[in-house]
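A short reminder: the numbers here are calculations on the coordinates, not readings from a lab. As the structure is a computational prediction, the values presented were derived from the model and not from experiment. Cβ atoms are built from the backbone, for glycine too; each structure is taken alone.
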Structure I
Amino acid sequence: MKGLVFAEFLEMVDEKFGYEMTEKIIKLSDLPSGGAYTNVGTYDHSEIITLVSNLSKQTEIDVKTLVVTFGHYLVVRFQTLFPKYFENDDCALDLLEKVNDYIHVEVKKLYEDAELPEISTKRTPEGGIILNYKSARGMGDLAEGMIAGAIDIFGAKYDCARKDLEKEDDRQCIRFTLSTKHQ
């Protein structure tokens, strides 16, 4: 996993829980990297799992909630850090449709060793989208948060339903269905 993700996680912890909490969870985690991440470095994704688990223990907030919250935070940060990926999008659905075939292709150009989830999308006749997520890392909660963040960025009125599917080749598979919110 790229160091940028780790660095952004620690920034979120700083913002939401304070610098002291960040230092505490790094110390408790006893990480191979020592908790020092460069944006272009690659680190074992188990380190972020350890950090989140220790944050959960310290804050008494469940791991899923923390990871979904981080996903939301991360996509908002990506909009700031990488605005070109958000250009020409009229809604969250436009952004989500181009994740696999544009954004991930561009990420691979920058970071050849990046291990990215497989994302496929299909528009529904009702004006929504079905997004299928597959990943050996099992970071579906992060994807859920990123989808929620994308919806918020565009001020969209969508409901997002999540259905965990059977694993394929030891990869976590999730179907997210975004549909227009009925008021």
Structure II
Amino acid sequence: MTRTSNFVLLASVLALGACANTGTATGPRAVAALKSTTGNTVTGSVTFVQSGDKVLVSGAVSGLKSHAEHGFHLHEKGDCSSGDGMSAGGHFNPGGQPHGNHAGLAHHAGDLPSLKADAAGVVKFSFESTGISVESGAANIVGRGLIVHRDPDDYTTQPTGNSGPRLACAAVTPS
């Protein structure tokens, strides 16, 4: 191959890769800007991107207790007007399932993987969920609330997982 051929081949591969990544990232999107509840310092940003029957959930949260695990859930209402986050209601559960681990068979649509903070009290995450939607239907999360809790989720206590007080709240809005 000539130098020009190598350049054209490399440019083609890069362009195809960019198209593949753009295809995944251009599905219906929603965002949640986490704001701390009264007396807390937790903030963050979460993005939800629909890709087929999966939603890619990614983001970063700061102001958490270092090296601690925190419950992370979608809630019924995108209402963060109360100082304690309780205005967001209970867990989002359109299928009437018991509370459980996101990786398990039976769980609320709103049961997301717990967040594990690093030494600086920050967590960056990315995972897929098949139990929620950004588009339409009963599992549509647009207009719902997103909550970060103080304590780890025990995945067994019904209906909350015993995750303790709400440290941050956000409404999930279209992007």
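Which of the displayed structures (I, II) returns the greatest value of relative contact order in percent (Cα under 8 Å, 6 or more apart) on calculation?
Structure II gives the largest value of relative contact order in percent (Cα under 8 Å, 6 or more apart) among I, II.
One of I, II was used to compute helix-only ellipticity at 222 nm (-39500 (n - 2.57) for each DSSP H run of 4 or more, over all residues; to 500), and the result was -4500. Which label is that?
Value -4500 for helix-only ellipticity at 222 nm (-39500 (n - 2.57) for each DSSP H run of 4 or more, over all residues; to 500) corresponds to II out of I, II.
Given a computed value of 2.0 for distance in nm of label points 7 Å out along Cα→Cβ at positions 131 and 155, which structure among I, II does it belong to?
Comparing all candidates, it corresponds to I.
If mean count of other Cβ atoms within 10 Å over residues 43-50 computes to 20.1, which of I, II did it come from?
II
Work out which structure the value 34, 19, 15 belongs to, where semi-axes √(5λ) of the Cα gyration tensor in Å was derived from one of I, II.
II
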